[in-house]
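**Student:** The data blocks that follow each hold one structure.
Rule-based calculations on the coordinates, nothing more; no lab input. The shown structure was predicted, so the numbers you read here are calculated from the model rather than taken from an experiment. Cβ atoms are built from the backbone, for glycine too; each structure is taken alone.
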Structure 1
Amino acid sequence: MAGQFRSYVWDPLLILSQIVLMQTVYYGSLGLWLALVDGLVRSSPSLDQMFDAEILGFSTPPGRLSMMSFILNALTCWKALTSLCMLPVG
């Protein structure tokens, strides 16, 4: 039964690699969305758009653009994960 999922075996390397992969996909695609949105409105890109909580809000135009990027990123990651879950195993 090669290729069967090992749901009964504790595999910390598999879990850690999945966590690293998920974080890489999330922040990588968020960076691409922020760069695309900043390029469309000719705004200067900044890491504060990802990590500063004061920027994330609908009260300012940069906040609206950041929130739009976060929403687009969530939809992109959701679509990517659901399509990966539909792949045949084996």
Structure 2
Amino acid sequence: MLTGLMLLLLAGAGIAGFIKKHILRIKDPDLDQYLAQLKKQEWYQELMNDPRSSGLIQSFEKSGPLKDVYYVQKLLSNDGFKDGFIAYIKEKSR
């Protein structure tokens, strides 16, 4: 019963995604544009100038959370999200 419900939800999500992308032609936001805005932020530049944290951020850009456009949007728009990201980077780069 639960498996059937999960399959039904997945099918619904797939159909909704297909309609959004192919019928309504709604495009996902451009990641490069948001990353350019992020790289202009003073706090981001400070983290990138620190040799201990820059490697971690670069790996996040290649195959981490900074590859997700919605994650980058949250960093730009939500101060609490940004503060949590900064704290995480500083903690991991010690």
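**Student:** Computing FRET efficiency 1/(1 + (r/R0)^6) of positions 23 and 79 (r between Cβ atoms, R0 = 41 Å, to 0.05) for each of 1, 2, which one ends up highest?
**Tutor:** Biggest value here belongs to 1.
**Student:** Thinking of 1, 2, which structure, once relative contact order in percent (Cα under 8 Å, 6 or more apart) is computed, gives back 30?
**Tutor:** This value belongs to structure 1.
**Student:** Looking just at volume of the Cα convex hull per residue in Å³, for residues 15-62 alone, which of the labels 1, 2 belongs to the structure with the highest value?
**Tutor:** Top value of volume of the Cα convex hull per residue in Å³, for residues 15-62 alone goes to structure 2.
**Student:** Of structures 1, 2, which gives 35, 14, 10 when semi-axes √(5λ) of the Cα gyration tensor in Å is computed from the coordinates?
**Tutor:** Checking each candidate, the match is 1.
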